[in-house]
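Trainee: Structures follow.
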Structure I
Amino acid sequence: MQGEETLTTAPFHGTIREKGERMGPLDIFEQRKSVRAFLQGPPQREDVMKMVDAARLAPTGKNAQNWHIAYTEKTALIHQAAECILMKSRAIQGSLEEGNEKESLKKIEPYSIFFREAPALVFFYYGPYRITGLEALKLAGRPEEAATLKNSGPGIQGAAAAMENFLLCAARLGYGTCWMTAPLFAAKELEELVGLGLDGFHLMALTPLGRPRGIINTRPLRKPREEMFTAIS
């Protein structure tokens, strides 16, 4: 059928189709999996720009487009980012007594810096966003409702949608990614390292980017539809 996309290659994960087979509606989502091991060699810049364009197509409230991507292939900077996270983790641990929180932070370290060997690292930022009704709720003496509205994160939702588009496009082009928020306890240090220089923008998440190495892990089990969907009649 005219206009339908065809999937010619899916070399490392997802549904593998022969050339000319039509792409099913869920195939691109099945292709995207968390990748933590990468081949050497930077992504093609043309491909990266396609990922950025995919991110640009994401919806944002009020069409604010209040997000920004910082991208690097500099090995030294990638290693520095990992070192920032480790140093912050050790500093926090040093101020904690022995217990679950200290042990949890120690255990998460390897999962916070595995991007160290990736050929590229992508930082996603969210920026200022005026939440509709927030000030009105405060002025109307409804602080609990205002807090609930703020906690729903309207301003960060667009940045998250942009990142999802970026990751899906990366998967479509044969690259591996992994949505990472574990390193955000070191967001202050990472923001200083990157030096983006945009007022009001803060780090939301990061992802390594590169061609996957080895077998991709099986996706963790998803909850059944019945737990995730309610039809209201």
Structure II
Amino acid sequence: MHSKYYEKIQEIFQINSKSAFVNELKNRGFCFSEFQKKKLLFVGINPSYLKHSVNESHSYSVNDAVNNYRKHYGKFQDLVNKTKYENDWTYIDLFFFRETDQNKVYDIIDTDVDFIIQQLNITHEIINEINPEIVVVCNSGASNFFGINNVDSKNNIWLGYDFKFDDNFGVEVVKSINKKSILITQDKEQKVIGTPFLFSSTLTYLDNFNKKRLKWIIERVGNNISKIKEV
């Protein structure tokens, strides 16, 4: 399942860019999670690149990351403990390039927007393949790229998911794909339609009160998923 995406991502990273910075990112290699078909999907923005990181492309096990990098991945497990999703969640990043400064994504948009668009299309494919019953986007920067702010400008390239807020459960539900979406597969089946999304900032920066509230919403949505999908 992962191999076909590895090859697609590799293809993107092998193309030379007119942007020196994008070429630097490509030289670092890409990183993506070995996602599984689970009912809850957490989404971040991109993997980091630390000072002494080795330039290489690789995938990683989410389960191993929970045990070995608890500072980041352990927070997802902690959030869903004692819920129906305790053993039924997975994680992906929106982008596959390695960069610690998340604001650099806007430099990429200004210099090689196709690099962003190509990755978003692959991520959309992955979301459809996972076909989760709920998606939790845990990064305020990543939220823009789903279309939640519905802004069409060079600094807000988006997948174009059209959302409708569910007043009963406090979630955004995908109702359609906007005709201005950058997706190249709009004519194919879109399993993401009908899926509830929760948008949050990075879990590391949430205080305990907001974590409890987020967990409460996840539990409530999970226990009423059939009602949400019917609306």
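Only the coordinates and a few stated rules stand behind these numbers; no lab work does. Just so we're clear, the structure is a prediction, and the values are computed from it rather than from any experiment. Cβ atoms are built from the backbone, for glycine too; each structure is taken alone.
Trainee: Assign the value 35, 21, 10, calculated as semi-axes √(5λ) of the Cα gyration tensor in Å, for residues 74-161 alone, to the correct structure from I, II.
Mentor: I
Trainee: 0.05 is what came out when FRET efficiency 1/(1 + (r/R0)^6) of positions 50 and 98 (r between Cβ atoms, R0 = 30 Å, to 0.05) was calculated for one structure; which of I, II is it?
Mentor: I
Trainee: On to the next question. Which structure, out of I, II, was relative contact order in percent (Cα under 8 Å, 6 or more apart) calculated from, if the result is 33?
Mentor: The value was obtained from structure I.
Trainee: Out of I, II, which structure matches 16.8 when mean count of other Cβ atoms within 10 Å over residues 26-33 is calculated?
Mentor: This figure was derived from I.
Trainee: Once distance in nm of label points 7 Å out along Cα→Cβ at positions 82 and 194 is calculated for every structure in I, II, which label goes with the largest value?
Mentor: II
Trainee: Tell me which of I, II gives 27 when you compute percent of Cα pairs over 33 Å apart.
Mentor: Working through the options, I get structure I.
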